[in-house]
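The following blocks contain the structures, represented as structure tokens.
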Structure 1
């Protein structure tokens, strides 16, 4: 089901356990403005959208585009070879660090088959805990999209996407 910008803002605000007044104060707007966004009567101006995407640790694309489900199944006849695909990992820490790792899926598969550690994943307990054999199996069966999205108890966000 597609979500509007307003529905996304409302959901994200509620996930942070914030009121409309609190979000309005953070964004430097009135609580009526936030209410209008969430009900679809208006949308935030571009500078506010950028600020919202940073605040909620998501891309501007993910905030503004109406997207289908994050994970989808590709029919057999439309599947790419693993050698043509990438594993994309985005990490947003509470301290403001942003880390993006793009790895060829063939490399990830080879590392999984050889039980090798992937150096880019050593800094995160969440990434170390990923079962790459399971991820590869899912991909070989046609599962694509954002396959892992985790928010740690500290507020760090890790997203793993296969494209």
Structure 2
């Protein structure tokens, strides 16, 4: 099963693709999708949508997972992050594949073992779980972590005989 992880952001959206075969995970690809900070908001969102749509068409994932929005001290930043996340959810949902949504603390706990892990710890564990991977920066590392978290949750649901909801697992 090919899983796409997305770490949404208006300026930079990280993406990571993994293959999950039982408990075995392997790296397919990762990267960053960037928008022009000088462009109007609507144009940036449309460009993000077209890049995500092309990425999904190129790799045909079986499932996807997106990190949930966290509230930070700047309301404007939170709103822009939410808009980028909405575009990512829409781009994935248009394809009909299931979408899991995970809080950042749950992703960190799934990958590192603690919910308050630092970005460097997440990066290091992703590299350990996917040997030989060359990670394209912290946004891509976070996206790979989201995909790994989703793979673990799907495997747990299968082993317990629980059917994931069609829209994915929401956490």
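Here helix-only ellipticity at 222 nm (-39500 (n - 2.57) for each DSSP H run of 4 or more, over all residues; to 500) was derived from just one of the structures 1, 2, and that gives -15500; the source is 2. Look at distance in nm of label points 7 Å out along Cα→Cβ at positions 53 and 93 for each of 1, 2: the largest one is in 1. So if we calculate percent of Cα pairs over 27 Å apart for every structure here (1, 2), which label has the highest result? Sorting by percent of Cα pairs over 27 Å apart in descending order puts 1 first. Of the structures labelled 1, 2, which one yields 31 when relative contact order in percent (Cα under 8 Å, 6 or more apart) is computed from its coordinates? Going through each structure in turn, the value belongs to 2. Work out which structure the value 122 belongs to, where volume of the Cα convex hull per residue in Å³, for residues 21-116 alone was derived from one of 1, 2. Source structure: 2.
Rule-based calculations on the coordinates, nothing more; no lab input. Keep in mind it's a predicted model, so treat the numbers as computed, not measured. Cβ atoms are built from the backbone, for glycine too; each structure is taken alone.
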